[in-house]
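Coordinate-derived values only; no laboratory data. On a predicted model such as this, the values are computed, not experimentally measured, just so you know. Cβ atoms are built from the backbone, for glycine too; each structure is taken alone.
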Structure P
Amino acid sequence: MFIRSHISILRERLENGDRAFIQVIYGPRQVGKTTLVRQFLENTKMEYHYSSADAVPAGNQTWISQQWEIARLRIRKNGEVLLVIDEIQKIDNWSEQVKKEWDADTLQKINIKVLLLGSSRLLLQKGLTESLAGRFEATYMGHWSYNEMHESFGITSEEYAWFGGYPGGAELLRDETRWKNYIRESLIETSISKDILMLTRVDKPALLRRLFELGCEYSGQILSFTKVMGQLADAGNTTTLSHYLQLLDTAGLLSGIEKFSIRKIRQRASSPKFQVQNTALISAQSSSQLDEMRTNPERWGRVVESSIGAHLLAHSLAGDYKVYYWRERNQEVDFVLSKGDMVLGLEVKSGRKQNLAGMDVFQKTFQPNKVLLVGNEGIPWDEFLKVNPREMF
């Protein structure tokens, strides 16, 4: 299962490997990063020191050095020690401090292995590429797939489409009101306040929150930022909205999928297709419940399409492919996957739409390697959720 497979990776890289790289695990909140590490530490024979920066003041410039010194004291027992720091991105200038300590140990041949965890993809990637280039090996832990949620908690495909892939809320699914409160307070609010507003300059936090709510409401739909501004009381400008959408994306909440085009400039200038990264973000803010939603084909079709989109995005980082949409006038293809020179078109038909003209036009225009239909008369949508998109290339 999900956690066990990642524990195997940690054992291979930390217990059996040498001190070649700093190991980094990153991904959205509530996907099991801390649980993974704690389970690994409970069963490892390595001497270790674990600490979290979650409650440490961001401006504390000596905290990382203090944790390193504790690890150095423990290394005398068996010649090596593992230093684990959770929520590393909470410390200002963290990557420079880690680089300083790591390089000092390298020079003096001190065998401290380092494992860093973080939930802000933007700040982690910036620090890794700017300060720790050549010194780290990263593992992305995304939202849980249908296979993982089904194997761990026995949820059905319909439950997965509605409740999404947050393992922490699985025990609350029979009380949907309680589950929605958990997702809103412990996940959405924490991600926005701690992973965005506390770590990044945001001049209009109310606007960012409203953009998130609007993006969840219109998940699976294409909206220009000009139209978005028309629905927001304090709209700012398109550049501000685009920046805020990027912040929501790196926090594992909401993405703006770009239009597929051979020309990169046209991709970046396109209107985004809003896509939640986990369908729990839609249902937690909805007044409807699962049983009611399933009786409305139009609304349920949008939930299913968003579930497929979230599935594609969740695998895209590890699978090294890009997710787009395509539309020209009234012709549209829901998702386009691109990896190297390979292009795949994907249309989702779950009872909401029947017109396949867009697939025909897309195929004639771009001659993709594959065009797939998910849903009616195609691959059943619940079967598609079991497929790793990387396997389609």
Structure Q
Amino acid sequence: MPIPFKRPQFKILLARLQEPRRFIQVLAGPRQSGKTTIAQQVVEALKIPSHYASADEPALRATAWIDQQWESARLLTAKTNRAGAVLLLDEIQKIPGWSETVKRLWDADTKNKVPLRVALLGSAPLLVQQGLTESLAGRFEIIPVTHWSFIEMKGAFGWSVEEFIYYGGYPGSASLIRDHERWTQYIVHSLIETTISRDILLMTRVDKPALLRRLFQLGCSSSGQIVSYQKLVGQLQDAGNTTTLAHYLELLHGAGMLAGLKKYSGKQIRQRASSPKLLVLNTALISAQVDAPLAQARRQPDLWGRLVESSVGAHLVNGCVGSALRVFYWREGGKEVDFILQQGKALTAVEVKSGRERESLAGIDAFSNRYRPRRKLLVGSGGIALEEFLSLSPSRWLE
């Protein structure tokens, strides 16, 4: 990933770490979203001393490691004539009991007026946040880092919209796309398997890891489809219950892999009980598991349509992280709307014309008659061009 390209989170983290010591800054996001690069860029740009360390080593799993790194950063503050220093700890969730140790050290520095700023980086937002809410309430701010957007991949690597739809938003894989087999192996082994085995299975209790893996595979092959939990239990051929599947889907979402969108109904109770619409959060997760390079995938309407709809959905979900916007789907009888954007009482209905069989716009008309959305958008052929839609923030459509 080219160091000169800077994501928006770089400016946010840099500005906050240059402020007087106030809160622990937490940079949270999935693998290959650029957290470490952002931290390195911030270190280079800071006008005060900094200490960076990563816990992404199997042997470094004791809280004593945090104490050691913290002491190294404290020594820097002693050399700055009270100007302060910065400590950046990467992959913090790999240390069991990390949040209690950070709380103890942060509170001690607060009491002793040590001008040490602290930033924590973590691969899985859901897992990082568990530690934060348990021990560090009132002491932290989260800076969410999502998968790279089309406009970022285009700016950094010159990708076309078709390349983004197929290869997704993993910057580390950009140099491999001319070698399809090598690119596929990288996504499958370095990202999919590593995320599941190291960011989920090792970091939280999963009683049925094989079931979680099958759920992920089914989610990739069914991305863009609405599937009831009861049907999922049948398709996965497992004795697991719907509560277990819902929990595993939350874990996959927290790791930036697979989301289960809820149905919009205007009533929170019904939303929670609805069948999920499965959606990958990075289309590379689909493409790497199909035996079809980009040129071949473009000639397969069903596959390409699934990639297009998933790309639009992932753009909306990733673009809403850290904001008040929420993303749903809607279906009533045989009528459906691909995505519903909500902010407060404002709604926007989004239909994707992707080349798949279902191209009727009757769903948008039915939804509009019932809920009166602010905007009704058609994305794709005959509507907003995919490149334009993927270049704009989801908040643009609720203005």
Structure R
Amino acid sequence: MKIKNSLKALPILPLTAILLCAGLQSFAQNGKYVLKGNLAHLTGKVYLGHEVNGSPVKVDSTTLVNGEFVFKGAVRSPEFYNLTHKGLKYPIQFILENSAITVTKPADSLARIEIKGSAAYDVYMGFYNAPWKEITTKAGTIYGKIDKAEAAAKAAGTKVDSLTRAGFDQEFAALDLQNRTAVKEYISKYPSSAGSAAIIYDRFIAYPNYPAATELFAALTKEAQQSSIGASITKSIAIDAKTAKGKPAPAFSMSDKDGKIVHLSDFKGKYVLIDFWASWCGPCRKENPNVVAAYKKYHDQGFEIIGISLDSNKEAWLKAVDKDGLTWTQVSDLKGWQCATASTYGVKAVPASFLIDPNGKVVGKDLRGEELNKTLADLFK
């Protein structure tokens, strides 16, 4: 699954010099932050920014002096910010709060970036440096078995059978349970930390599992819930509720490849799968054969699909449509993650889908693999 703000190779947390901490404490205690750092061998401007409504915003900048920088200011509550520079391949992401924080990027490109001073970030990274490693190891093993099964099927000129796929689904279901348990146990130790809210966002909002997100979020204190990160969770849960089963699917209009406007209302009276995907999304492309098979089987019985691509490159989008044999209606505004319809539907990861009944109400969400096949079989008995 590809997500908008996936967990990147985030830095680990070293110790900061005692003199530096002591020298900045009085300022931080006044409800402000001092963000200092050293980006070895870089020159020019460095920018401090974060996302606002899904769009990157630069809030401050300064010129590096011998690789060093200082930012001062205040935030309402701990929130994810980043440092960007033309010499950095990826932004340096961290949780900014009103404290003394240091960021150090060694000259060695293989060395990890060091961040210290944010208690919320310490909590956040504590999860990824310990419990999460076991989960990702198991996930890698399952994906390895899937790749092996698909390679064997391809060599034999067949496809992976449904029983084998169901077995993989069961393994992932068990891993999802382990993930949920690990998060629950970890955040119970830090219920007042915005870092715990960030973990919930990562694991159950970015990778949608709203029932789990709602349950775990309720276990946090008001301080964590009302943080900027907590507010993002509250907003996401509210948006998800608008597309809950039985709710009318939000209306939308988008252009197809020829510029023709397609309205969701054009499909009233039929079962419609609103399928969010992208040409660059590996899991989407792997799922496409299953969706193609479902379309061929049930289209004549009144099943339609609207593919909404989160591509920004029209050529790549149309090439993928042709290669994967996606013969149903395809639309895109070519704005990537800035797609307004994706925002309306609360899509933060792809593939994502919403099954709509003939009356325009949601009857299923994120149906994939055997689950999609079983749901359609029940509907078209």
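Once mean count of other Cβ atoms within 10 Å over residues 157-164 is computed for every structure in P, Q, R, the highest value turns out to be that of P.
To which of P, Q, R does the computed value 0.70 (FRET efficiency 1/(1 + (r/R0)^6) of positions 117 and 149 (r between Cβ atoms, R0 = 25 Å, to 0.05)) belong? That value comes from structure P. Once FRET efficiency 1/(1 + (r/R0)^6) of positions 93 and 285 (r between Cβ atoms, R0 = 25 Å, to 0.05) is computed for every structure in P, Q, R, the highest value turns out to be that of Q.
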